[in-house]
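In structure tokens below, several structures.
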Structure P
Amino acid sequence: MTRNLVIIGSGPAGYTAALYAARAGLKPLLYEGLQPGGQLTTTTDVENYPGFPDGVHGPELMELFKKQAARFGAEYAELRNVAKIHTGKKPFTVEDDMGEKVDAHAVIIATGASAKLIGLDKEKTLMGYGVSACATCDGAFFKEKEVAIVGGGDTAMEEATFLTRFCTKVTVIHRRDQFRASKIMLERAKANPKIQWKLWREVVDIEHDEKKKVTGLVLKDTQGKGGTEKFATQGLFVAIGHQPNTQFLGPEFERNEVGYLKVSNGTRTSVEGVFAAGDVHDPNYRQAVTAAGWGCAAALDAQRWLEHHGIA
């Protein structure tokens, strides 16, 4: 059996693509990956998704997405990662990490991007409890609080400046005194009276109370002097970049220097019949609502492409 459409990825982009494709009668198969729901499953409260005036837990929101798409006939390959898309002939062959293969006339890649983390075990256990990798998503939870942010690029400067809308103090922690950030972004951050600086430091531990709320950090000197110091803070934001989840794709898929998929004419990748949706090609917004919008667009593009070729 050859599928009309296979969707790879189960965040807001993937589930929305499945919803639209299923309602169009395409009977899509969606590979959920090992973290069904994507990055939102690591978020406790989501307050900025339309339609939920009292907020909603990230995992609950993704479960609602999944159920809605299933209602119209979307099928799921649960806890399966895709290892490769064979594009040498059509229909394509999608191979998962167990070696099982499915043929598909069209494919939507919605595998998202993963936030780069410092590498501490506590980062993951405290994610959503005072540790965050998205100031735009979580900044409002830290009103009148003091927070720290790790990073030295434009993203760190932009997010530090954004956090001053809510926080009484934002401390930028960086391993050295030179920054990758552009001059204008760095000067804007340095001119903000709410932003403080801890240079030549790296975070080696995160302290918290019995309720998993962040209470402070342990910082190590990076100039070779040795020793550590404790730094009191109520939140930690990690802003050292994102890695698009495109490592499983072959060289026929055009990507930028970071690895984000290049798209044209909407959501079309460099491989005809393969489309992209969400953070896997969009490094600018990284929001659930924009990812869902890209999922809708990719499903519509795939549907029109299939109809144009007389397949569906």
Structure Q
Amino acid sequence: MRPIQFIPPGLDLRVIAWRYVAYTFSAVLIAVSIISFAAQGLNFGIDFTGGTLIEIRTEAPADIADMRAKLSALNLGITLQEFGAPTDVLIRVQAQEGDEQAQAAAVELVRQALGSGVEFRRVEYVGPQVGEELVEAGFMAISFALLSILVYITFRFEWQFGVGAVIALLHDIVATVGIFSLTQMEFNLTTVAAVLTIVGYSINDTVVIFDRVRENLRRYKSLPIAEILNRSVNETLSRTLLTSVTTLLALIALYVLGGEVIRGFTFAMIWGVIIGTYSSIFIAVPSLIRLGLRPGGSSGSETANLEPSRAGN
């Protein structure tokens, strides 16, 4: 029985010929992201802004709409979401002006508004100072990840590959932050975790293609660099698309069935897989031409004119 072939044999995707279209699309995407971020910023969660987290449990499945109506009248900046079981609810209260007594008073108002029959399982307060430290830590984590990737890819391949990979990753990060700014979905610590996961996923895709580029640089020293890059993308396209599609299937299931608690994380991951696959093919690879990569350099020092390897590895 022959295996199913999702990518037609002999497919010749002219990635390099489309690079200016991709550059234009990416430039518009980045510009919109930056403008949106400058105009309205991000909808930071309590992790970053400070506030109080209250986890409650009701005797019967919680009536979120009724609770929201009762708590909205308090004007405390409250949001609610189902948390796991239908009887569990997570309440977020914005940081109130004043000290800890002001936060405790806000919690007491919530208790009175909800009345009896509600079990308060935990109450956690996140101060604004902690939020500022988390913003800084998140920024440092992403910066350190990018720097480490640049050093590793440069050491493993050549400097052009390292710079091209970081350009693609910066593209993915800005686009992800931009989509959160445009939609005003809550941006919290789980979103930062999603961004770091996207960085790891995207660089994995990019390295697979880069490894084939390096291999083909050694095999086809007489071919133009554009032809070598096109050949490399087509030879790894099956692996790239199948990995992305199977990952998306799992993420979509989590987004639909996983509940509100992980919805922001899965949304960021779905967007990240799509934009990361796109950038690996249409940003990272074509950037090697702009960065001056040529056949026959240090990456092409081995025997030339070998027979091409089988596609799809």
- Item | Value 25, calculated as relative contact order in percent (Cα under 8 Å, 6 or more apart), assigned to which of P, Q | Q
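Say we calculate distance in nm of label points 7 Å out along Cα→Cβ at positions 24 and 184 for every structure; which of P, Q gives the highest result?
Once distance in nm of label points 7 Å out along Cα→Cβ at positions 24 and 184 is worked out for each structure, P has the highest.
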- Taking mean projected area of the Cα convex hull in nm² from the coordinates of each of P, Q, which one would give 20.4? Q
- Query: Thinking of P, Q, which structure, once helix-only ellipticity at 222 nm (-39500 (n - 2.57) for each DSSP H run of 4 or more, over all residues; to 500) is computed, gives back -7000?
  - Reply: P
- Task: Given a value of 19.9, 56 for Rg and Dmax of the Cα atoms in Å, for residues 176-287 alone, point me to the structure among P, Q it was derived from.
- Result: P
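Every read-out reported here was derived from the displayed coordinates using simple, explicitly stated rules and does not represent laboratory data. Nothing here was measured: the structure is a model prediction, and the numbers come from that model. Cβ atoms are built from the backbone, for glycine too; each structure is taken alone.
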